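Nothing in this text is a laboratory measurement; each read-out follows from the coordinates by a stated rule. Bear in mind that the values here come from a model prediction, so they are computed numbers and not experimental data. Cβ atoms are built from the backbone, for glycine too; each structure is taken alone.
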Structure I
Amino acid sequence: MLRGLYTAWTGMVNEQNRMDVMTNNLANVSTVGYKKEGSTSQSFDDVLTVKIKDISAGLSNVQRTGVRNPGVKIGENYVDYSQGSFRETGNTYDLALGGDGFFAIEYTNKAGETSTMYTRAGQFTLTKEGYLVTPEGDYVLDVNNRRIQMDTAKDSDITEDGRISQDGRVIAQVQVVDFEDYDYLERFGESYFRPIEGARQTAGTASVYTGYLEMANVQTVSEMVNLISISRAYEANQKLIQTYDDSLEIAVTQLGRLS
């Protein structure tokens with residue numbers, strides 16, 4: 001197999017992965033609390049190539065032909081946790097975090113199993129029973145890991161430390177937590193994150209702002225520029241493969257032809 005074909009193919013695979021990441025970012029540019037993703041690339045390990053049982057080197061000899069690199073491979077994807085811009089809504093239960101931290105959410109899967117997820121998306125609302133929930137119906141937790149319940153007939157005040165008051169009485173405090181190392185968080189869905197083994201939770205230092213939502217930290221223009229660059233790199237590798245294919249066709253159909 002020609003090395004150039006393999007190298008060009010690995011380049012196309014890598015650019016396709018980058019394209020998938022960029023298009024997902026663009027698809028979520030309006031998703032509240034979304035954190036954009038990025039991708040990395042790395043080269044395969046260099047290998048020392050040799051000639052074995054080659055007439056030019058002698059069938060019993062091994063001749064080094066030099067160090068070769070078989071191309072590029074997909075590295076790790078990563079999440080950019082930088083803060084997004086705020087959008088004012090005026091809704092008391094729309095909450096945005098200014099600084100490092102996450103809201104704690106009680107998530108229930110289809111099997112009825114519950115677990116705690118973490119999110120920056122604070123687009124909350126009240127159920128008819130007065131529970132503070134996400135648009136998907138998952139419960140927002142207080143500092144004691146309990147569901148937050150309020151009187152729907154009363155107005156609420158929410159301070160920057162997350163304390164919720166009704167009629168001048170504090171009834172709950174929104175839980176805001178943080179983690180020492182975000183490498184121990186994995187994305188779950190579009191705006192949820194869950195800790196994996198080794199995650200160490202700390203107290204969140206973020207301030208809670210009522211009447212605001214944190215938007216996705218995706219810069220549309222930047223992502224579009226990246227998409228154009230990725231498309232051109234993909235096309236370049238595609239043309240290289242086509243060139244090799246044309247050369248092989250000439251070698252097979254013309255060079256070996258008897259005049």
Structure II
Amino acid sequence: MDERITFAIGDIHGCFEELRALLDICRSSAGDVAHDFLFLGDYVDRGPASDRVIAYLMREQANAPSQFRCLMGNHDQMLYRAADPDRSDADLIQWWANGGEQTLDAYGVEDASDLPAEHLAWLRALPLHISDGHRLFVHAGVRPGIALDAQSGDDMMWIREPFLSSELWHGALVVHGHTPMKTRAPDVRANRVNLDTGACFGGPLTAAAFGPGQAAPLFFVNSDGLRFELRSGPATTRTSAERRE
């Protein structure tokens with residue numbers, strides 16, 4: 001086992017109970033190995049408890065900044081733009097049409113500007129990417145053929161194609177979410193790993209465990225209690241799985 005594990009976690013979208021369950025499973029899977037968590041963005045909208053997700057992540061990050069790292073997703077951006085006093089009608093409509101109503105219900109307010117100022121400030125300050133040498137962690141992906149240090153913020157938070165169909169090597173393994181997998185399992189390719197397994201659409205919340213010695217994931221766990229590993233090839237299907245009791 002590598003000396004330290006980083007658990008990268010896909011889109012949460014207000015699914016607080018799934019988040020708590022997944023973190024417990026990650027900690028159990030790590031055992032005595034030191035570990036940390038890296039969240040790929042989209043903490044709000046669609047699910048029932050965006051307020052609890054944000055409050056929990058803020059608290060854990062404040063207590064252990066190096067162990068709880070959080071990236072910005074496009075839904076997080078849409079929310080703070082909808083809450084801005086200078087917002088446009090387009091900003092508000094876009095957010096509302098993509099699950100914003102569930103976020104308002106969770107907070108018990110009628111307008112995004114009424115959300116706690118500290119929550120909005122936290123979202124607004126989130127970074128767009130984190131690199132560890134082997135991997136680039138980002139919400140949506142990157143634009144193929146563009147150097148990693150020249151990627152645009154819009155692409156890192158919003159891109160789907162041509163990223164998803166590209167077979168180009170991007171300079172690092174890109175670990176991302178943003179595009180929910182209909183299989184409810186992670187999608188592992190030679191150049192990228194998609195960890196959005198549709199938690200807000202009835203799927204589980206999924207984490208990939210990464211070690212310092214190789215770019216590829218060591219194993220996966222999800223909030224349903226499954227742990228699975230790769231033997232070879234794409235992981236749109238699970239190659240080895242067992243249910244944790």
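In this comparison of I, II, the computed figure 26 for relative contact order in percent (Cα under 8 Å, 6 or more apart) is attributed to I.
For the read-out Cα Rg over 2.2 N^0.38 Å, a value of 0.96 was computed from one structure; give its label from I, II. Label of the source structure: II. For the set I, II, ranking by FRET efficiency 1/(1 + (r/R0)^6) of positions 34 and 162 (r between Cβ atoms, R0 = 35 Å, to 0.05) places I highest. If you line up I, II by FRET efficiency 1/(1 + (r/R0)^6) of positions 98 and 218 (r between Cβ atoms, R0 = 35 Å, to 0.05), the top spot, with the largest value, goes to I. Work out the source of 1.5 here, i.e. which of I, II gives that when distance in nm of label points 7 Å out along Cα→Cβ at positions 10 and 170 is computed. Answer by label: II.
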